[in-house]
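Derivation of every value follows stated rules applied to the coordinates shown; laboratory data play no part. Note that the structure is predicted; figures quoted are calculated from it, not measured. Cβ atoms are built from the backbone, for glycine too; each structure is taken alone.
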Structure I
Amino acid sequence: MDLRHWLERAVSAIEEWEAGHGPFERHPSLAVKDVEPAFDALVARLHDNYPFFHPRYAGQMLKPPHPAAVVGYLTAMLINPNNHALDGGPATAAMERETVALLAAMFGFGTHLGHLTSSGTIANLEALFVARELHPGLGIAYGAEAHYTHARMCRVLGVEGHAVPADDRGRMDLGALEDLLRTGRIGTVVLTTGTTGLGAIDPVHEALPLARRYGARVHVDAAYGGFFALLAGTDLDAAPWRAIAGCDSVVVDPHKHGLQPYGCGAVLFRDPAVGRFYVHDSPYTYFTSDELHLGEISLECSRAGASAAAFWFTLRLLPLTREGLGEVLAAGRRAAVRWASLLSGSQVLELYQPPELDIVTYFPKAATLGRIDRLSARMLDDGMAEGLHLSTFTVGRQAMAARHPAIALDTTHGRVMRSVLMKPESELVVDSLHAAVESLAGQRPTA
């Protein structure tokens with residue numbers, strides 16, 4: 001996709017649309033001078049970034065948006081619609097409804113209520129807000145490896161949060177969950193399909209009937225891994241993904257694997273009746289249409305209509321199918337599987353645990369957790385100096401013992417290496433990436 005061409009088309013198209021509304025004089029206060037030096041300064045400042053676009057950036061879950069998303073966002077941003085009320089963005093509000101319906105279908109929701117958000121954090125906040133309203137006085141259970149947003153938002157909402165221990169794959173321990181459910185203190189269970197540390201997938205298909213047995217709701221945090229539902233039954237075990245259809249709510253982040261710019265999250269509820277918890281009045285909005293305004297079912301007020309336009313346009317070109325957007329995710333998944341295979345035969349690196357999605361965790365071979373920690377920190381720094389960008393993940397001694405019992409536990413916690421292969425180009429360079437990381441691991445300090 002020729003980005004320059006379509007950006008020019010975008011500017012021209014909006015200029016033509018504006019011209020159709022008649023000429024007017026721009027106010028002189030908006031005129032600016034010295035644009036070139038200011039722009040040069042902007043570009044210089046932006047160079048102070050890591051190369052998120054490059055496959056040698058295999059650190060955090062960061063990558064540029066797809067050119068389609070850039071074009072869609074810029075085109076709508078020139079109008080700057082607000083998807084709060086229909087009078088603020090009728091076209092982009094319609095696009096938002098259409099994209100949310102596609103997300104609902106991907107997760108197996110029929111009737112639904114949902115909308116885009118500015119982030120997965122806000123999307124999860126809304127899901128937990130509804131959970132509190134439906135089960136006042138009851139707590140919320142989430143996995144110990146779940147995103148920290150759940151503990152934080154429980155505190156924001158004044159709800160008791162309960163971290164459920166993880167099993168030896170980083171998933172929620174269902175035995176521990178049942179012990180907690182037996183207390184009668186839990187109203188909602190949060191399951192994660194793709195933890196941000198390990199990419200672990202909670203067994204939704206097993207946890208859902210367990211929660212129902214104790215009268216608890218189930219919310220799925222699929223912010224990171226949600227779009228992997230497109231690979232269910234082909235590249236991935238279908239069971240946990242198919243079970244999402246029976247859960248009460250789900251969150252997904254199009255600004256991660258949906259190829260969108262920040263910030264674009266989404267929250268969906270299976271029961272549209274939860275919209276009653278959002279009821280409010282506004283003296284100066286909601287007057288152009290009797291249809292439901294998106295602001296009437298959102299805790300956020302102003303939201304960029306450009307986000308909806310960008311996502312809508314992207315899905316026209318890369319639909320939510322295995323052959324469409326699914327192939328982008330499949331490439332990262334194949335890269336992770338390939339790297340895990342290479343790590344299994346390495347003389348200097350050890351696979352921490354097999355990847356379930358596109359996150360690979362590994363560590364330099366050493367006898368103790370403390371030395372693994374020091375070597376991992378050294379590899380991180382040395383890699384950055386060589387233009388190889390990795391990340392680390394802190395593990396506890398029990399987690400290490402469960403996976404690698406031969407490692408001496410001389411400290412309570414230690415860092416291992418972590419690489420996110422969410423760019424499909426990772427598949428093309430995984431062998432050379434592995435060789436580069438092995439080289440880093442071979443540069444061992446004496447202590």
Structure II
Amino acid sequence: MGKTWDLVVIGSGPAGQRAAVQASKLGKSVLMVEKDRVGGGCLHSGTIPSKALREAALDPKTGRTLKALFSRKNAVVRNETKVMKDQLARNSVDFLAGEARFLDPHTLEIHSGGGKSTRAQGRFILIATGTRPIRDPQFPFHHPRAFDSDSVLRMKKLPGRLLVVGAGVIGCEYTSIFSRLGVQVTLVDRRKELLRVVDGEVVERLMDHFRRTGVRLHLGATLESWNAASGSAKLSVRINERRQSFDAAFICMGREGNTDALRLENAGISPLPRGLLEADPATFRTKVPHIYAAGDVIGSPALAATGAEQGVIAACHAFGKAHAPFPKTFPCGIYTIPELASVGLREDQCEDIPHLVGRAHFRELARGQINGDDAGLLKLLVHRNTGEILGVHVIGSAASELVHIGHLTMALGGGVEFLAGTVFNYPTFAEAYKVAALQALNQMRAV
């Protein structure tokens with residue numbers, strides 16, 4: 001039969017970690033199962049490594065070799081792993097390394113190394129197994145210089161010319177990193193725009209920065225006729241009918257759920273397309289009442305921060321603990337160079353709302369001059385009649401930090417007059433809120 005826990009968590013990323021700790025704090029017995037390393041993909045191949053590499057690329061003291069960059073990244077990952085292990089231990093969360101699969105809706109079989117297997121039962125079970133890169137056979141992943149967002153962390157040598165396929169978040173972030181390191185980057189996407197979830201004005205500024213730093217953009221492009229023999233040192237492909245040659249390719253064309261090995265049919269669950277799971281957006285319970293799912297494995301928004309909150313809500317719901325609902329509005333940061341961040345509505349989503357725009361250009365801020373950021377922008381979308389903040393969009397230094405001021409202002413009901421009347425420290429980038437708010441107020445008063 002195996003031992004029974006109140007909660008068995010499959011996966012140790014942000015959703016699984018926060019759910020396990022929350023359940024433990026409610027006095028419940030918890031088992032965490034992880035097939036790879038503590039922290040999951042977020043810590044070892046996704047969010048943390050890519051952001052650590054970005055900071056390393058920006059720091060001239062790090063050096064410009066992959067060995068130096070990966071050494072700094074590895075140090076961050078080691079420290080974060082220790083922090084997480086200590087947190088799980090402090091909260092008496094049991095941990096079992098191995099790959100889990102359902103035998104029935106309450107029973108899991110965990111396969112560890114050496115043919116060893118263990119059975120575990122859970123009154124409740126949370127699936128938080130995350131996602132992995134899709135390796136579409138139309139792309140030459142057989143080639144040793146063709147990488148996805150996992151394998152790129154095993155790259156041995158910086159390429160002279162790099163093709164990035166996919167202008168989503170991951171593609172744009174790694175385009176920034178490699179371009180900063182002096183690599184000639186070509187960014188290609190069959191869609192006509194990049195980062196469709198980001199405000200158009202901010203995207204235009206990012207594209208302008210890419211072009212000014214030498215990135216070659218091909219949007220609305222066709223790729224065909226790969227020439228990528230595994231023994232060849234280079235890869236070539238026709239882009240818009242013109243053949244081009246590259247030293248390496250970085251391919252990021254979506255992600256799929258890590259659910260194929262779970263034998264979900266034994267639990268009465270059928271996955272959605274791409275291996276994702278369906279869960280109630282309020283409780284994160286699947287159609288099987290005692291099984292929950294949270295994090296990237298349930299799809300959008302697929303952010304580490306939202307996954308963590310989903311895990312907490314799932315644990316609280318399972319054990320009857322009241323918890324605030326999942327927020328309707330939350331910030332999003334994209335760690336390109338320069339950073340992007342947003343919260344609330346985009347301008348194209350405000351077409352039917354009477355609104356106006358307040359802008360603060362970082363080149364007009366003392367802190368922008370001090371830091372040499374002459375391209376940064378903070379953009380406020382403001383309801384023309386009420387002064388309500390509808391959205392905040394930032395590109396430039398500290399964007400992922402600055403956005404939280406706007407987020408809290410919106411969450412607490414503060415409007416444009418609140419921001420205009422607030423005293424911000426000087427000189428700071430946070431002053432951009434006051435500048436943008438005053439500009440918006442001037443437009444309101446002129447009507």
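Summary table below
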item: At a computed 57, 40, 39 (Cα extents along the principal axes in Å, for residues 60-251 alone), which of I, II; result: II
item: Comparison of I, II by distance in nm of label points 7 Å out along Cα→Cβ at positions 140 and 372 - largest value held by; result: II
item: Comparison of I, II by mean count of other Cβ atoms within 10 Å over residues 12-19 - largest value held by; result: II
item: Structures I, II, by mean count of other Cβ atoms within 10 Å over residues 124-131: label with the highest value; result: II
item: Comparison of I, II - label where relative contact order in percent (Cα under 8 Å, 6 or more apart) is highest; result: I
item: Comparison of I, II by distance in nm of label points 7 Å out along Cα→Cβ at positions 196 and 260 - largest value held by; result: II
item: Highest-scoring label, criterion being distance in nm of label points 7 Å out along Cα→Cβ at positions 332 and 428, among I, II; result: II
item: helix-only ellipticity at 222 nm (-39500 (n - 2.57) for each DSSP H run of 4 or more, over all residues; to 500) derived as -9500 - corresponding label from I, II; result: II
